[in-house]
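Just so it is clear, none of the values below were taken in a lab; they were calculated from the coordinates. Bear in mind that the values here come from a model prediction, so they are computed numbers and not experimental data. Cβ atoms are built from the backbone, for glycine too; each structure is taken alone.
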Structure P
Amino acid sequence: MVEARAHNDQLKGFRVTGKFIKHCPLLPMRLDRYDNSDFSRGASRFTELLWWVVRSLLFAPWFPIPSVLKVGALHLFGAKVGRGVVIRSRVNITFPWRLSIADHVWIGDEVLILTLAPVTIASHVCISQRAFLCTGSHSFRSENFDLVTKPITIGEGCWIAANAFIGPGVTLAPGTLCSAGAVVLRNSGPGDVLSGNPASSRVRS
C-alpha cells in the first residue's frame, strides 16, 4: 500500500506531451473553485432557451429534415449562412450567433460545432460525419480549471473527414484535407494533408 501510494505521488508531477513524458509541477485541480461567470454567451438566456427548442425540433432528429428549414432557423438566431448549404441530421451547433458559413458547404451527420468563440467556414467546405469543431478548452495548469476559448477558421475548399477534431484557435488554410480521425491542434498551410494524433502535415501530391 505504501509503495503504491508513493508511486502515485511520483506520477502527479508528470504530464504527457506527444510521445514524451515531461516532468512539470502542477497544482491540484479544484473543480469546486471553477468560475466562468466572466464568459459571455453572446445572447440572453431566453434566446438560448428558444434555440434549444428549435435545435431539438429541427437539428436533433435522426430522420432527414430539409436543409432549407435549418438554414432559416440559423438565420433567425443570428448565424450568417450562404447559398447551397447542406446540413444533415443530428448536427449540434451550440451558439448559432457565433457561426458564419459561406456558400456550398456540406455538414454531415452528427457534426458538433462548439461555438463558444466564433467559427468561420468558407465556401466549398465539406465537414464529414461526427467531426468536432471545438473552440473551448480548459487550462490544466490552473488550479481553477479556467475556461479558454479561441475562434476557428476553415478556409475555402477544405475537407474535414469523419471523426476529425479541430481544436481551439486553429486556422485551416484553403485546400486543407483533414484525414479521418485527425486531431488538429495547429494551423495548416495551403493544400496540406493532416493526419494522426496530434496531426502532422504533408503537402498533397
Structure Q
Amino acid sequence: MKHAKADPYPEGKILPIPEATIEPVTIILPYETAITILQKANHISLRNCECRITYKNCDKPLRTCLAINEFSNELVERKAAEEISIEEAKKVLQIANEHGLVHQALYTDWLKGEVFDICSCCPCCCNYLRTYTNYGVKHHIAKSGLTAIVDPDKCNGCGTCLKRCIFQARRLENNKSIVIKENCHGCGLCTTTCPTQATKLAL
C-alpha cells in the first residue's frame, strides 16, 4: 500500500469500448481504444488472466489478456501465450464486453505512451481495480478521457447501467439515470447494454 500511494504514475488506463465512442466526422479524437492500439501492433498474443487465476473471485472468462509487440513475442517464445490475428483479438474484446469486463491498457512507459498489454478486467480480481475500489488508490488507473452522457427523453429508468458500472458513477433520480461525472472513467460498459440507447460516451 505504501508503494502504491507513493508511485506518481498510473499503471493502466481505461479504454472505451469502440462501439460506445462518439466520433465527430471532422475531429480526430486523441484517445486510444483497445482496437486502435491492436491495429498499430506488430504482434498480438492471447493468454489467461493472471488475476482471475490467482484470486478466483468470479467466473468471468480467463482468456482475455492481449500482449502486444515485444512483450507478446517474449510470451509466445516461452509458450506462455498463443499468437492470434487482429480479428481474433477483436472477438476477445467482444466477449469481454459481453461479460462486463473493463478494457485497460498497461504501459511500459507512461510518459512515452508505450503500451505492452491490454487486459479486460473485473473489479473483484484485477489488482489495479481492487486497489481502487477497496483502498481508494486512484492514480494507478487513468480515465479514458470520455464521459458517459444520458438522453433523459430516451432513458426508461431500467437501471441496467447501474448494474454494469463498476465505478459507482450512476444513480437513479426521478426514474432517470444520472451520471456522477467525477466517478465516470469512460469505459463504455454502460452504453453497450442500454435497451433504449439513451447513453453514449462524449468528450
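Tell me which structure, out of P, Q, gives 3.1 once distance in nm of label points 7 Å out along Cα→Cβ at positions 138 and 162 is calculated. Walk me through the intermediate numbers first.
Working: P: 3.1; Q: 2.3.
Source structure: P.
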Of the structures P, Q, report the one carrying the highest value of distance in nm of label points 7 Å out along Cα→Cβ at positions 34 and 194. P
Any idea which of P, Q comes out highest on distance in nm of label points 7 Å out along Cα→Cβ at positions 82 and 154? Q
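Could you tell me which structure in P, Q was used to calculate Cα extents along the principal axes in Å as 63, 50, 29? Don't skip to the answer; put the middle values down first.
Numbers: P: 63, 50, 29; Q: 55, 42, 34.
Traced to structure P.
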helix-only ellipticity at 222 nm (-39500 (n - 2.57) for each DSSP H run of 4 or more, over all residues; to 500) from the coordinates reads -7000; which among P, Q: Q
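Where is relative contact order in percent (Cα under 8 Å, 6 or more apart) largest, in which of P, Q? Show your work: numbers first, answer last.
Numbers: P: 12; Q: 25.
The maximum falls on structure Q.
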